[in-house]
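In what follows, structures are represented as structure tokens.
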Structure 1
């Protein structure tokens, strides 16, 4: 439900210009995404979580705002989502995002505190200290990293070792374990 995908186009006022019951107010714009979430919840095992990614800010005039994100998160969790993955942007070509270290975390923090729902945060999280500071300060319940794992597929393993956890190699890697650059 983020980044200009189909359900996101219903949510953002920049892409949803409908005048029927699926357009206009945020409540109306959420109608179809909530219908889809309800259909997924009906067939997905109740003991397995459902996460929903939202664009908390369209970074463009007239678009979704962080205040809207709080309301979206409340509605989505009431509709069956277990955790909200808070991202932003990538909705319209004329957006003007403000990038920086942990630039999306304030959106997750706000949604978590104001909506009272679990969140995942993303956006330029690169160090083990970043993750620890976000989680320990209660700004999110989970940190989601993509680029860091692309750069280092063993990022999580290295983070655990840096925190003092002994990490045995899985059996399928035993033959190459002695070649690890960190000798783990």
Structure 2
């Protein structure tokens, strides 16, 4: 499995921040609303839209994003990464430890978000999004037959694959492997009417 390197930090950060602490469905919904309202048309005839430009995002406030389904914490992080976008784009030319440190120095970007961005923009085949809700369970189930796992257990199981741990996680996800699910699904919350 070949993994690419986009070299586009802001474009990797934008959806990663939207995906923090919410379901994929909520993140996609608020992202689509944001793009429809503040994005620009992509070149070509298909009617595709590009994510909002960081220069435009810098002019917005939390109040502009709230009706689109983005609560204050994620909105503030989105606005902050827009303000710092030029400095953050520099990580693609840095060594891995320095790049990770620069990302996590931004308030609101932790190991989960940085792991996603390092994997996509920086091209790190070993990037692990620590603190993920489902990933430790998926890895524990696939590699040890355990239906629940922790970050520590996930790292222990992935140790033989060091250097390719992100690749292994993507292969597991692509194969449709997932730990058994217990309990009800999380309900989608609407924050735009608060």
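Just so you know, all these numbers are worked out from the coordinates, no wet-lab data involved. Every value quoted in this text rests on a predicted model; they were computed, and no experiment measured them. Cβ atoms are built from the backbone, for glycine too; each structure is taken alone.
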Please state which of the structures 1, 2 yields 11.6 when mean count of other Cβ atoms within 10 Å over residues 1-8 is computed from it.
2
Can you tell which of 1, 2 yields 23 when relative contact order in percent (Cα under 8 Å, 6 or more apart) is derived from it?
2
Tell me which of 1, 2 gives 1.3 when you compute distance in nm of label points 7 Å out along Cα→Cβ at positions 113 and 129.
2
Computing helix-only ellipticity at 222 nm (-39500 (n - 2.57) for each DSSP H run of 4 or more, over all residues; to 500) for each of 1, 2, the value -10500 comes from structure 1
